[in-house]
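I've put the structures underneath this note.
Taken together, the values in this text are just the output of simple stated rules run on the coordinates, not laboratory data. Model, not experiment: these values are computed from the prediction. Cβ atoms are built from the backbone, for glycine too; each structure is taken alone.
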Structure P
């Protein structure tokens, strides 16, 4: 029996799958492997080491050192693209004729390379990058970082034209899909939700006594959301509020310090984070920029009880009906006070399951991608 084959180029080492787009990459690898796809993974080493665990889901794994520093910034290309330029990657991609999936615009240096012109190439979108970096620039306090983010946004605005070289773009939100279809009307662009850690609904019925915010706390977007919640919402609640995630900044600790009912849990283990997600009475999830699909929203819907969000968090997701949408401080406070007294019932779980499965299941998205790859020869036996 023929097996579809694919090269996947990842912007970072996708293990452990504990933040943002890396979660989408890893669970895509795992799902395709379970479906019998032969995967050749190419990933850049950046802030995390090589991971032998990837050999369990990939036929081959190649690692490339990301070339950071000032020299990689002296270019008209985005720094995050140019620093992932590696001739060895191109040579390894040319060792076979399999389709190539580029994970995010950061990995697309070779997307329009002449030697890959005849290959079937897939672009996996995770953000409208120039919008994302513009947001980071507006949120950043450091003048140097602010300038870098503005320059990077400008570069990405022009660089996104490279997407036209992809035979297929798979986009994580309907909002971004509509945008890219408008910019590239001749291209094949489809909505495909993010892959995630949940194969089944694991929601615990019942109630608890705390509210949870979780995310990678070192990211400017999440830091801004957390500090906003502490200063405007959590400080005005009487319930325990837990903020959990990777590498919280001093600013987060300082904001929470006056309030004994607000607790920071830094760098929790996977087991501890899973426990927090399953046992929280309310998940408070807000954002101030709406590109991409927020994976923590999907994780919370599959494993958590009540979800309170602002509108930007659910834009383009189609998940509004499963959340309590609150866009003002008063609305968020009112929602929390109300939902803390409402146990999450089996009926609530059934409603959520009927909406999320199979539409947002890894298996469904994996089978779609399997079908696409099966149409692209060659395969192996």
Structure Q
């Protein structure tokens, strides 16, 4: 890596170069840095834009999704022309146009326990922009094993969080990691993602920019990073608060990567009452043969209007008020986008109202679109 700047770079980064306590030394640290961004979605989009613009010399991007229309509300890296493209392909085209001086390492694959250590190895900082607990614990544990700082952020509905894990301060002491803040994952049925619960689009830009700021601070040593502190922002009130948390006592060391789906309870029964499942193929057969079943959509009226596979619309928040509309005498199939809200509804109806005839559509309407065809 060149230890100097071209005339074009000096002009490009001039507003950084005149900053007190930053200047050319800070910009050179950015130029030499290698940062891996995990996830090129809502958080990854603004994060990548600002790290690219700031002049981080090498950016790794790992993501295996394609750009969908529903992404464009918040994933500002992409445009209409990106629909259907792999996110990393569309991202690097946009980012290279923004700053041609950056080297991009692309990984169009899912981060797993089998490949995480190999992919993360050699990076100075990892920025976690994922939206699920198994990957967050995986990223954390891999960073701990490799001794890499992990700049974390998350968003949901109107609230965002930012923190820096596994950061080694100027005193040489390593700070807390994600497990110190969240020792155990929440039950799977209590974890709707943005696709299920929604997210304010601009929140991704606000929190992703904060995450980029922490990455830059970690690299350059400027300011005080959010190590041992969790910043929480509520966009409805535009209030922020910072929560301090300690490092766990000895005895909780991370020694190896594990099965994170199992650790987060993704492969376990969700309740003492088992949730019965029905596949989209099985449901399609029942509907085609005219079987006497009741089909219930627990999504919102807006989602139902955009696309549905029929049935009664009873949004999750109204399910308790419409108990009398749910049959106890026939097979009842509940569905949502991917199966989380419908599972939550079934658990509540079984545990509180003693229903025994409910079935969850595995994979929801998304699975129907992939395996049967585009919903009406």
With relative contact order in percent (Cα under 8 Å, 6 or more apart) derived as 13, matching label from P, Q: Q
For FRET efficiency 1/(1 + (r/R0)^6) of positions 225 and 289 (r between Cβ atoms, R0 = 41 Å, to 0.05), which of P, Q scores largest? P
Structure (P, Q) behind the derived value 0.25 of FRET efficiency 1/(1 + (r/R0)^6) of positions 9 and 169 (r between Cβ atoms, R0 = 25 Å, to 0.05): Q
To test your reading of the models, identify which of P, Q gives 26 for percent of Cα pairs over 38 Å apart when calculated. Q
